[in-house]
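Readers should treat all values here as calculations from the given coordinates under stated rules, not as data from a laboratory. Because the structure is a prediction, the values reported are computed rather than measured. Cβ atoms are built from the backbone, for glycine too; each structure is taken alone.
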Structure 1
Amino acid sequence: MSALKGNILTPQGFVSGAIEFDDAGRIARIEGEPIATDKARESKQPLLLPGFVDLHVHGGGGHDIMEGGDAAAKVAAWHAGHGTTSLLATTITAPIDDLKSVFTGLRPLCAGRPRNAARLLGVHLEGPYINGGKLGAQPDFARPFNPDELKWLNDIAPIRLITVAPEVPGNMEAVEALVAGGYKVQIGHTLGTYEDGIEALARGARGFTHLFNAMTGLHHREPGMVGAALAHAQYSEIIPDLLHVHRGAIRVALRSIPCLYCVTDSTAAAGMPDGQYKLGRHTVTKCLGGARLPDGTLAGSTLTMDQALRNLVNELGLDLPDASRRVSTYAADYLGANDRGRLAPGVWGDVVVLDRDLQLTDVYVEGASPELPHAG
């Protein structure tokens, strides 16, 4: 049985003490004395926080999920080096043969954790059931919901989360069937109205894909899909790279959506020098701190979850426990992965070790600290 010592963020607050892991990689016990959040950060002891949970990952470290093969294992290893201990491999809109090839590569990686990598909890299917008029950086292969196609894919590798544009004919009715089938459904890449959003939520959709981006905006006489999210959502993704969404808009969302959680939406360009990289069938250019299509459209991000945490605390003023919940706990709760995203006895030993400046110094994935690749 191994142990970690430091200032530990539990669901009840910080304690100064130790975490012990059992032989299976779960947390056996946490012992320590309570310590105030400000004192925890002022201390010379390391900060021990829940490992980051990222439900929207396209790539990283030069590798794109849509490459297929073992690309997702390399992506999961690279993100583990930035504190992500579990993630959803996220596909983009593509022909069915492309998706089948990608899913075939994902199958063994979802069945067993890749060596020295974050746990792949399954697949986030971000398309093809989106609106072709709001593709963002998605290739132009959008199509209405097809239950046979979905079954083919899910039979290969487990789909946990599906992004849907509810206004596309047939998609609204599909929401109920998908939820009944055990999928998490969220709204995104949509030209839908406020009313479409309300109906989709009533039918069982629970969240929104990268809030504000690739959806109808808020106007005081036409609230749009953003208005539906701000008025009614319990959960939603947001990309806190401070490029996709203005600080002020993030603050609005923080006040409106109780369990707003962070995703990276990261691409192969994350951690790489400026240049050209793949995003499915697209070639994107990394420059000016982001990834873009030739017309300047943002194409995913170059964000990492450790930087997301620092942005929440240092740029947006959240206290550390609140910021931690938004990069770990809420995403795990949304997915129903209640044994991740928190530090408590019985849950997986997914831990990030940070210094007082919130710089990552070590990562534990399911109780082990393997040799993890750290990239820029």
Structure 2
Amino acid sequence: MENHATSRRVRLLGLILLMTAVVGVRAYAAPPPNIAQLHHISTISSTVPANGDQNPYGVAQVPLTKGHLVTGRFLISNFNDAANAQGTGTTIVQIAPDGAFSQFAEIDPAKVSCPGGIGLTTALVALRSGYVVVGSLPTAGGASSTAEAGCLIVLDSWGNVVETFSGYGINGPWDMTALDLDGFAVLFVTNVLDGTVAANGDVVNRGTVLRLLLDFPEGRAPRLLDSTVIAYGFPQRTDPNALVIGATGVAFDPAPGVLYVADTLNNRVAAIRDALFRFRPAGIGETVSEGGALNGPLGLALTPDDRLIAANGDDGNLVEIDPFTGRQIATNLVDSSGGPPQGAGALFGLLAVPGGVYFVDDATNTFNLLH
């Protein structure tokens, strides 16, 4: 049985390799400036919907117009409810670059089968198929002692829940990125709850990164074809202010096949090599960069010229890194509202574009552009 399952996975991932060779080629007229050369921050919009949800976490850009989704607009997931209780937010909003705002989805916990309920995390992707996938790490009233495993929720382009995935190693999905291909997608998900609640604030080295393979049959709900742990052993713990701290941001570079992970408690960025095709965990990966300007990195994004930008959790800085040398190229203080230390815990989801960096600030509940 195991040999048959492994053979099936190899065939599926082999198909991904062929398609990646076609879609993974990128060309840019000139490299964008580093973040130290960007001096303006524009607030695009508030992220607070009609029900008052707060604490914006995830950011994803819509690739194609379908249903209520509009190409080039941004989806933002909210982790807190109107009372600011963590792990209880139920909404995803859609924001245009010019600030036009709409609510994409409000997920009713009573109508969705997700262990523990709904608390939408930084784990958010929008796919060319028109599906949106978001992670839930729910609590009862915001207490870390009540956090449960949660799930991944799949919504259609109209904002309706069409499928949920729980189990399969999904345990506190905290952040996510995707390799998005025609008819299917590969999701890379960090998980932060394995043994964490029971440790009652002590560090446990059990954080994981999952690789999930989804396909989207015509006229049918999305299917989970495979789940594989590709990294294991990241430190994580509950926290009275942040709810839980563990491996967070992920960014995938298809050309070398490397998944980068923000290893928050180890204050470093790690590389998981052969991320598409490995069937055994790579431990906590190889260290790309650590210390220096990094200060509890949370969000992580790949720039158009294949650099990394990390959003610090313990101050208000973005840090730009050359992943090939590990050199920290530049820093930029984009949030000073939480001090001291400045901006602590305010930065999560971010997305790098040729002209700058879009980011959420959960201290002010805003979506912003550094340019």
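Points to keep in mind about this one:
- With respect to Cα Rg over 2.2 N^0.38 Å, for residues 189-252 alone, the largest value across structures 1, 2 is given by 2.
- With relative contact order in percent (Cα under 8 Å, 6 or more apart) derived as 14, matching label from 1, 2: 2
- Each of the structures 1, 2 was assessed by FRET efficiency 1/(1 + (r/R0)^6) of positions 93 and 221 (r between Cβ atoms, R0 = 35 Å, to 0.05); the largest value belongs to 2.
- Structures 1, 2 were compared on distance in nm of label points 7 Å out along Cα→Cβ at positions 165 and 261, and the highest value belongs to 1.
- Structure from which -7000 was derived, helix-only ellipticity at 222 nm (-39500 (n - 2.57) for each DSSP H run of 4 or more, over all residues; to 500), options 1, 2: 1
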